[in-house]
Structure P
Amino acid sequence: MPSKHLTEKSKVFQDPVHGLIEVDQILLRFIDTPEFQRLRRLHQLGLANHVYPACTHTRFEHCLGTYYLSKRLTDAINADDNCEKLSASESLSIRIAALCHDLGHGPYSHTWEKFLRQGGTQYQIFEHEEMSCLILRSIVAKDEILQALLKEKGVDLNLVCDLIRGHPSSEVAEQIGNRKFIFEIVSNAQNGNDVDKWDYIMRDSLHAGFGQGSSVIELERLLRFYRPALDPADGAWHMAFRTSERENVLRIFSQRLSLHRKLYSHKTTRVLEAMYLDILNALDPILHLRDLSLRAANGDKKGLSEFLLLDEYSLWAMSTFQSLLLVTSISPEIEENLNRCSILRQRIQFRQFYSFVGGFVMHKWKTLLKLQPCSRSQQDFTRGDRLFLDSTFAEAESRLLGALDAEALGDENKILGEIFAKLPFTSPVKSINELRLIVIRQSTNSTVGPPIFYAYDSLPHAYSFSYPVSSDKKYVELYTCLVLWTGPTQTDLTVDSLFRGPAKVPDCLTKAFKDWVKEKRAAPSCQ
């Protein structure tokens, strides 16, 4: 039976970024499921389409694009006689992981995870990578044909799930030995240079109108010169770029930082995120969204099935007062929450967004548990290269002056409480609950700590390098923080449809914020 199904025709998707994407039957067994088709109803960029109207692309097409790039890269690696090869089962495992890596996302992308974490530490167990693994295993468990196909091809689901997570379990690590490059193709924890980033940088840039093709990333050169190479520092094979491709690689990270500043962290997008978080928090006592997600994350089958019913369209419908009239008993508290959801929906549609009060930069000092050995010193490279490679340190050098110390500032409640305390009694801002704080990490890469890069002059030998940290293993992270005002409190379902745009921030609130920033910058921790 498996062999018969493997001989069936493949399917071709027309993609705006990569052109024709051909998918064979074994991958189609994943795609043609309700779990994967749900990705059509999850926007890749969450709420960014409210600011960039063409950014309506979905996680469905991004997953197809990531699969396509993983196939091209693994094929290129296996066709190169100068580097370590992948087995057929490893190549297929990488492609399945690339295709299914975003199955576990909730509605509104990373906003969903922020919503869960606002509920308390018990919800930190929810991670979209782990959810992707649960959903992947659920798809396979329900499909006997797929099980047989995977067994015939020698695919280990433990390896596939570890590839999605971006790091191997102890058992898988023992199996792959020094061939660590296998874990640097889909989700590269060493430096973030992987096919997932390549696709979303190209795709997001295209839909936002920031360029396309080689004007964003020299993809064909990356596919030609990104190969496994042996680094003497740890005696392991890593994905490495040819030294002459350094500028091309730097463009990936500079483009990612540019996308964060202009697109992902756009002020209006973040304001909308705050409003959607308020909608989700108002819905939670009624729909128990956090508990549902927690049950799903713990492997409860019913919880997982219910989680898979959540998408951006269903949640938007749920946020209407009328859609929840089926609730048999509506308490005053629930009715108030429903009213709030309806008000926020209408405000979003009339673009009566929360008002921007002001922003500031804060820094956090982090300590590495250990320094990974590198075979070359940073002195071998130009200062410009290093600043591009690790914007954490580039930002630290250019923006640390004037940044506020996060440890001294305290948590969100403390920050907003201090600002609110500076308001006069006559202020139109009557409660701290009218203030919001949005915190955005600024970096070109997705790694925890300074990234480790691998390059080669000639295969199969690589060299490694990283931006330096101090002798006590400390490095700095920078965050942009936005303070918002929800606007005049509205107590009924009436929204002034003639009014457009955010409400004017009261002068006393602007003054209170500026005085607070000035006071914090004068503190010894900022000197």
Structure Q
Amino acid sequence: MDWINDLLWGEGIGHSILLLSFVIAAGIQLGKIKVFGISLGITLVLFVGIILGHFGFTVNHNVIHFFKEFGLILFVYSVGMQVGPGFFSSFRQGGITLNMLACGIVFLGVATALVLHFVTGIPMPTMVGILSGAVTNTPGLGAAQQAYSDMYGVSDNTIALGYAVAYPLGVIGIILSIIFVRYVFRVNFDKENDDLNKEDASHTNEAKPISLVVKNPAVFGKTVGELSGLMDHLDFVISRVWRNDNKQIEIASAGTILNEDDKIFVITTDQDAESVKTFIGEEIDMERKQWIRMESQFINRRILITKPELNGKKLGQLKLRKLYGINITRINRAGVDLVATPGLTLQVGDRVNVVGTETAVSNVEKVLGNSMKRLNEPNLITIFIGIALGIVLGSIPITFPGIPQPVKLGLAGGPLIVAILISRFGYRYKLVTYTTQSANLMLREIGITLFLACVGISAGDGFVDTIVNNGGFAWIGYGFIITTVPLLIIGCVGRYFYKINYFTLMGLIAGSTTDPPALAYSNATAGNDAPSVGYATVYPLTMFLRVLTAQLLILFFA
């Protein structure tokens, strides 16, 4: 029966994978249980790991360190890929405010730790460990340990113990703070969703179809191309023209001449719709389906862009209207209809709305690809290039005047920033960044569960002893204060004074504490991407500040 003993208590690869798999499976199953309508979800993976670690189940140090870091990298990279396309626009929509509030949370946490240090007399290295655990910031823990070792030439185990003791209740405290804000302000999820949708619509180029009749004498006799030149500051596409003289519908091209009382079908945006109406003529009550019914010789089809060579090209470069006599009116990207202007950059996964004869549309289909099989193939090259670049970025030391030790973004901050940049600008370098939602979610969940299982197993050994015999109960209380006080203050300020959407606020709270379990809880609760966007908006700056402040506390107070 030696093989059973080796499998359960050894340090081999089989034992490691078996233990991690059991911890993850049990944690996920227990996380589905609701108490008073609230479940902690995959956060329970952490506590199952602590329990098994306490009872002597261990994993080889190097193996568990690898799984923990690799899981964290997978998680933050998939989050970055998910939110990257909307990350930079989020700065225009209040990202500066979110980052200032996140800075407030960081500095309030540091101030709370300093007050507790001077009041209780707990050594600063231990307090920094408690602070890092309370805000679930592993890179901050590593930075503090490195700074202490560089200063004194020896390590201080109380830093890691403080982290391990404060971490579990830190996770719970962050989630409880999110729930507290929800109940204090009586948040209605349906209303928050509606407000979020309205806010998104006001900041996007979402397509709006309108029907107009040409009434402006300045437009009479002008071609569609000339009209586009006169109104090049507006986003609009003239799709079809219904001639007033012969009552025939034709596909609009650059050379199509517009005459008085011609009816035209236009795709524009909410922001530009009024200007387009004013310049061309009057809006008429004629819906899209009426145009379709009258144009029996034309078909309307949505075609998927699946050819990698089209990734990053401008729509106008393809010259589809000129070559095939068709019209592209809208492009659907991530569920949002965009106006198909010539300058719009195409990406793999876009759905193009094409109007034309059946033969012409079929020819365009061959040009664009329209192959679901090709779209479902994972683009692993981009993922691993991004991870590699992220690790390089996270390893670069950043030196500040007066600070003896350089600061690094670490294995979490680097991949997150690179993922955001690649998902937003990768098409410029011919990188196909499209990933199906299910594939992204799979990467994200595998990453976070591996990370939590490893942290739990590592913290389990000595966890109870620290609590019972080494003042750990008080440490837990101090950690809970450091966790909740800044979050409750800034959470209420953000909601009451800045009217931040609750779903975004959830992401702000999770991101300002660099807490993946809180983000996972927020995503599951919200059912949309708003928490992830808020998380990724504040995460890079927060991670940098957490690492910097942990080192500064050691350098100045240890």
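Every number in this text was worked out from the coordinates using simple rules, so none of it is lab data. Fair warning: this is a prediction, and the values are worked out from it, not measured in the lab. Cβ atoms are built from the backbone, for glycine too; each structure is taken alone.
Key figures
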| quantity | calculated |
| --- | --- |
| Computed 16 for relative contact order in percent (Cα under 8 Å, 6 or more apart) - originating structure among P, Q | P |
| P(r) over Cα pairs in 20 Å bins from 0, in percent from the coordinates reads 20, 44, 25, 11, 1; which among P, Q | Q |
| Ranking P, Q by distance in nm of label points 7 Å out along Cα→Cβ at positions 116 and 140, the structure that comes out highest | P |
| Distance in nm of label points 7 Å out along Cα→Cβ at positions 164 and 340 derived as 6.1 - corresponding label from P, Q | Q |
| Origin of the value -20000, where helix-only ellipticity at 222 nm (-39500 (n - 2.57) for each DSSP H run of 4 or more, over all residues; to 500) was derived from one of P, Q | Q |
| Structure (P, Q) behind the derived value 16.5 of mean count of other Cβ atoms within 10 Å over residues 244-251 | P |
